[in-house]
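Have a look at these structures, which come just after this line.
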Structure I
């Protein structure tokens, strides 16, 4: 899978990371994981993924801060960000878009819905 699209999943729940890695891997994606906001920023800069899946509630640096930092960094500003969260705060989707995220999906989600959204963001 040398030409596989690279997905960075910044998420602190091991079980979800493993599930998404399996599903996306089966669909031909190469998934890199980070378990907190700071690690996510470092890996985004180092690995330069094709897309980033970003949780909002993270240790060390929350997802909104990570999103803003990624969009303000010339190395990562062009990488599409799909926020993946369980938070039910009504204004969160708008805050994520203001921070620079291109799309938003609530947990729990269907694997097929995630694949469709990733595909759409990568084809833009």
Structure II
């Protein structure tokens, strides 16, 4: 889960769609798979399957960096107004393993997140 800087309502549906495409490409570059993606006005949820040789911190750094750069390029006015100093994401993130829960339940949780209009 990634949170926007200062928890401001930045992403709309169009931005989330582009963010999903960008993050899927970054995952593919790492040999990972973006199994599920959804977001709300101030955060996004990702379900990523990645190989054990990939350091999670490197994957997260690339996901946040590339998506932030691409969204700031394509949505110049919206991002500059909402995020200070051109940063879209908070420097922190939440990552949890879901080895005990069935993947279908995790996917349903992410799918049922309410997207902004």
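Since every read-out is calculated from the coordinates, none of them should be taken as a lab result. Remember, it's a predicted structure, so these values are computed and weren't measured experimentally.
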With P(r) over Cα pairs in 5 Å bins from 0, in percent, for residues 26-89 alone derived from the coordinates and found to be 4, 18, 31, 26, 13, 7, 1, which of I, II does the value describe? I
If relative contact order in percent (Cα under 8 Å, 6 or more apart) is computed to be 40, which of I, II is the source? II
If Rg/Rh (Cα atoms, Kirkwood Rh) comes out at 0.92 when worked out from the coordinates, which of I, II was used? I
